[in-house]
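Have a look at these structures, which come just after this line.
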Structure I
Amino acid sequence: MPALLGREDTHSGLAGVRLTNQPHREFIYRAAFELGRHVIGMEVQVVSAALDWLSLAGGAPLAVMGYGEGGLVALCAAAVDERVATGVVSGSFGPCEELWQEPIYRNVFSLLRDFGAAEIATLIAPRALIIEASRHPEVSGPPPPRAGRSGAAPGRIATPAFAAVHREWGAACQLWSLAWPQELPPLLVGDGACEPWSRACLQALAGALGLGRLSVSRAALRPGTAVDAARRQERLFRSMLEVTQRWLREAEFRRATLWAPSEPPTEATWNRLRGEYRRQFWEEVIGKLPAADRSPSPRTRLLYQTERWAAYEVYLDVWQDVFAYGILLLPLDLQPGERRPVVVCQHGLEGTPRDVIEATESEHAYRRYAARLADRGFVVYAPQNPYKGLDHFRTLQRRLNPLGLTLFSVIVRQHEVTLDWLATLPAVDPARIAFYGISYGGKTAMRVPALLDGYCLSICSADYNEWIWKNASAHHPYSYLFTGEYEIFEYNLGNTFNYAEMARLLYPRPFMVERGHHDGVAPDEWVAYEFAKAFRFYDLMGQRGRIEMEVFDGPHAIHGQGTFDFLQRHLNWPAPPAAD
């Protein structure tokens, strides 16, 4: 007798999630994504474990059936496990281009570069695949957040239109015929509106398994027994979560293995390996977009002027419909032919260039540090990065991730165009362009200068810490697992690049961390632990004078003392006669 393994949305468990449990799947997804895994992959491994058990009987053909969310898991399980003789996918087969509008736990990094449903289906060939176009359980969005908790990311699931299912099935048949022209292509049954497990579907399954007839019924419970679905769901959730936390504990050692060829650090070794590490960071973590294909065509206009400097708005073209924007502060005492150092001052989450220049509502964090540096005679540029607009910019991240890209894929190219333009200005010394970012701008300070050598130094303020714990820990209150920033996670970062490794990519350029004791981003101990690894690298390379950390008694904010001294020293610019 063949063994049937079925997954259904009406059952509890992470593979058959109900609407109220959507945040559980997202929680697991967040933790797993940072560590090079996906909740879908974990559920496929659960199916494979069941196949291990069923295979003990030996000889019987194995089939995997799935409906709704279980259909997605069944499709992937049949694609990767050749022990599955027949896969049955009900209610969930269709085009994947709208993945960004579905619950975020379905977001598989770089999936759409190579695979849609048709391509995954082709991996099952020459084994049997039955696709049932049935009604998918409707999910209009996650439940509202509980008091004191952030909600899940927006996402909905609807029944794919039958015409779309038919087109994707047709694409699968074409690919199937190219790979296995002598084998029967996938079978499509149903009209898109039927209930799952129709007579046609079950009869097709029976035929694929060599049976005359087949019926499916729910197993009857023994008298006096009951199933607590909520508790079972919680057990599954906790068990999967603990797996992610074990991966988190192991991540540091996986990174050590990746970076072992660069130990002990020497100039010769680093010169030989730096290019490959940077390639991996850019192409496999950040995601590398083609360079700008438009002339920057600078458009500038005067905004206003103070006693010491003038502020200009700047627009630069990058690609069609994509531009870089910022505000340039030019000191008024510039002499003809004089070239000065530039400090690029980057705002944080939901910020704008004006926030780092003017006394705004964010003054407590930014403390007008761009204006204060311009007062000291620096040329200053404050760019606009796209992390503004709540779900609007997070939607961009969700569109990019399935293509193997991130927000920083765009940001790097915007900064590249900006650097090239700044270097053309007669008042700018191209060899002395520094980066100084706070909070989300501190994240930028760890990523963009690591990839663009046009920045001669980088300062990370109010962000540097043990970044992998920050992203994937389910036990620390500082973790992003408990916040609304569902776009923050970077695929497989935990096994490849923590902040200390990103700092290595900055070497031999000067690097500084600015940290307030009362900054809620992370505890001081996390920051010190991760900084010590970066300091060790610089020190062993004989450059301890190029790396610093200033810790001050303050909050999540610019301090602007040690960092200003650092800029003046490494940019070879004199200190002002009196404190600003």
Structure II
Amino acid sequence: MVASRMSWSLVPIAAHAARVAVVAAIVGLVHAENARSVGRQVPADLDTIPLARVQRYVPEARAIGGPSPSVTGGRDLLDVAGVLVGTILRTSPVGDAAIGFSGPTDLLVVCDRDRCVAGIEVLTSRDTRDHVHAVERDAAFWQLFRGKSLTELAALKPDKTHAVAGATLTSLAIAEALVRRLGGAVAVSRFDQPPALADLKLIFPEAVRIETDPGDPTVIRVLAADAIPLGWALRTSPAADCVIGYQGPTDALVGFDPDGRVSGVAVLASYDNEPYVGSVRDDTAFRGVNRGMSFGDLAGLDPDRTGVEGVSGATMTSQAVAEGIVRAAADHARRRATRSGQDSSQSSFAGVIAGIDGPQWGALGVIGVGIVTAFTRLRGVWFGRLALPIAVLAYLGFGAGALLSQAQVWGWAQAGVPRGAVVLIALTVAALVLPITTRRNVYCSHLCPHGAAQQLLVRFMRPKRQVPDVLQPWLVALPWALLAVAILAALRRLPLNLVDLEPFDAYLPGVAGLAALVLFAVSLVASCFVPMAYCRHGCPTGVLLDHLRLHRRADRLTWRDGVMLVCLAAAAATYWWPV
């Protein structure tokens, strides 16, 4: 009897594991097929670019010449007499490492004879169409690059000041692709003004010259007369840009003598309240914080326990600067270790944590509260039924535009996960892992903004109609048909924009296309009559998550498993027997 019960309990788990494995295999094959397709592609030669497209920026160009001797991978632009008048280049394939919302973007860069950008535009993109179009329409974004030399652009530090509202990941990836193509290092800093000699004199009074380390822009060499080295200084930005004092981050320098021991601290620019920053900047005792400590000991401190009590009247600001110094030292130590071939696995994690800003922490908080609500009695009281849906709709929906979608799922399966998509990554992990392991589809019930909007409609409109019996089979099959179409489009790289299958882009109105806006309106109107109409009868992302949910009848194979097996067979055939 015990053995019988045990075997019965193992059957649903085994069937469920097989179901998850099928979906994982489809994702893996989509990724592998995309990688192979990209690898097979021969980049279009720059001489195939229509001349009229180039003449919009360099009117005197009459021909695309041979390879540029001054720009690797570029082509010369020639006038009617064969004289050089400019250069063109593209960001792919080097820039393809910069992933936007769901893929990379290839840019055409047109330069004048002085190698300054005369024009720049999108050649092709594997990112989400509506996000790319939003960037293309933003003239101010492109103006950031025009007129700058290629050397200046290589030194550009893409940050959120370069982002297009509603298309942050896409626009930052485009800027990053340009920097990568030109050989620049991608780093993020909130402070544009570099340290000056006067700043270093606060630590090294005898300094007469400073030199930025060519291999690390946060390291500054300090020299006295006759080029005698006095030591070096480490800038805390960008490593400490997310360490907030009373109101914002502060840029600072920590100086080291030739023996590598702390010789002083200088406070630079700040987004914090200036009275507090001024108190810290002028405090003689604080300028000597950690003095005499070796670089290794400083880098090894716990940044949350620096031992600094703080400057009277500016405690939060001074403690934030002290924490930033430790974080910058630890970050620099990890970079040293990486260059020396040592393990740097912890560095990437620390960098991700340090890069999370306030609004992202807020969104992560909403996600955490939603998960807690789903597993406690809160889901049955006013908080779970009213307060949480409002917060999810406002913060995750219209605030962050954080919704799972077919465009995102299969775009990530193809190209990989974009940098900086912390909220979407957390949301995706919760959406996939929880139904597989806990039997609860937490995303659909508590974290989806569109689901929250329908829950609020149910609460206030009290719809009671049901779908006519004649339509029921069709509406049951509809989301599965949309899911199969999305998988096929991702596999075969079909010219179908997956954002058109769902209404979720409408939560970013400045980006959304007509199809998403229409679906958004229709789905909410339908939910005024039929409870949760879109969730129950139209959402392909929802049926995928529910398919992965562990439940009591997981051992029973259904036609839904058949759909996924057919998709797996199609994926396998596409990969192993390509047409």
Structure III
Amino acid sequence: MAAAEPAPEPVPQPGHLRRLLPGAADLMRYRRSWIRPDLLAGLAVWAVLVPQGLAYGELAGLPPVTGLYTAIGALLLYPLLGSSRYLHVGPESSTAIVTAAYIGGLAAGVPERASGLAALLCLVAAGFLLLGAVLRLAVVSRLLSTPVLAGYLAGSAVVIGVSQLGKIFAIPTPADDWWRKLAELAAGLPTTNLRALLIGSMTVLIVVVVRRWAPGVPGILLAVAGATVLVAVLGWDDRVPVIGEVPAGIPVPSLPSVEAGDVVDLLGAGASIALLVFASSMLTASALARRDREQVSGPREFLGLAAASVGSGLLQGLPPNASDSRSFIVADTPARSQLANLIAAALTAVTLLVLTPVFRFLPQAALGAVVLVAAARMVDVAAFRRLWRVRRSDFALAAVTAAGVLVVGVLPGIAVGVVVSLLEVLRRAVLPPTAVLGRVAGRTAWRSATNFDGTDTVPGLLVYRFDAPLFFANAAVLRDEVLRLVDESEPPAVEVVIDAEGVVDMDITGAEALDELLDQLDDRGVRLVLARVRTSLRTTLRQMELEERIGADGFPLRIRDAVADFVRRSRTEPVATDPAEPLAEGRPPADTGLTTGGSAGAPIPDG
């Protein structure tokens, strides 16, 4: 992406304005030179927003025009409070499919209730987002890590894609589950509407080709407009399913008309959507901010996204979310501020006031094709390859989350992602990274004997690293592994040096495990030394009366100091801390006392 012009230096603004509407205060610093790029960006994103908004409105199980109501409400209010210069908040596929999954059951048999429930869901999600801002819960977004979001989007893409195939083939697929929809589609293939299939296929082809060979051209708008003209000119509006009449105008802002108890029914869905929206929006906003060496504010994003949800709810829309594709269109045009999104909102309003008569010829197959292409792009194949190549455990997180979405559904799939993330945190806590260390040949550094070939070790000395806080969940790991390594060492270990730099904290259980380790090592005639101990941990050891047991000389600042002290005390030749650096007591460097290519015990893989 081309680098955008950096943000202007802040200028003093009235304190009350910056406190109440920080985004509006940012817009007051607007530069005249930004008008042209912001106008071009607004036009570019509008060309994509209108067909996507109609498609996502229908994807949510609502009238297609609902997506445009969502865009106007969200885009007008997010800039007043949000912290991102580019983030485009509006109708989006993942929240649309969650809305359909939950609203469909509550509004079964009463379609007119669906719009009111969707608007109420916006307000419930906004309430949770506001709660996140008040309680400073930006950390909650970490429960949806990048692998989990990649898996969630991949699973959702399958659900979304299958849901649109029926529109492209013009075959009814009323089932709720994606696999049942697929079965209904297969059973109805003999009744395929060839005109609808032609329209859907050509729409997909045009969007893909234009995106590949002419990315600056609004391919989605071109394809949808072409399909609409084709249906109108050939008179196919009675031969293929079309949207039909769309009400002109913009709804008057109002609270949704719902029944008592609907708020309670929507609490779970609202919380899930709030978590999903904040996590995915922060990822997109942060990626755009890093490009320009800026920062986004978690509390302000909570407020901006809550405002967007309120705006959408008051206009009878569906829960909005940041759109990756449209946000990058805004940034790459390149826009300079949120005025680009405000221009897109204004153009969408004009569309609703003037262009709705042409929507009656818009074929549903074309909208289904637009959503199908968007769903395909949700599967980030490159990200999965990177996860497989770099860290298999993260790939497993993504795969399990995707499977969870496909097996239990889109909405529960969010919970699956959170649970999988928490289980991964627990796994890392219970099984922390540990390693037997050796000195890297020709250097002063001590590293994992498993990861570095030819490391040097000292006979009788075990150097061990524990990279985690020592607490109840993993205290036994430290105790049991050290004892096992001591028992297996050859020649027998007489001293253990623990690199404790990674032990940033210790609870009572951890202290008791360390006390037990001291007892067990004393029985074996082995001394324990803790190197690179943090001040906070040293204080805890003192309070637990373990500092005195280890001894004042048992806390060297560096591993090489501990090794040199062991060599001196054991009356062996000194160990070189550096080939060109004199050792303790001024003796010359020597390599005796070191062995190569092994450790004092069986090495533990370096985490």
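Here, each number is a calculation from the coordinates, and none is a lab measurement. This structure is a prediction, so every number in the text was calculated from the model and none was measured.
Between structures I, II, III, the greatest calculated value of volume of the Cα convex hull per residue in Å³ is seen in II. In this comparison of I, II, III, the computed figure -14000 for helix-only ellipticity at 222 nm (-39500 (n - 2.57) for each DSSP H run of 4 or more, over all residues; to 500) is attributed to II.
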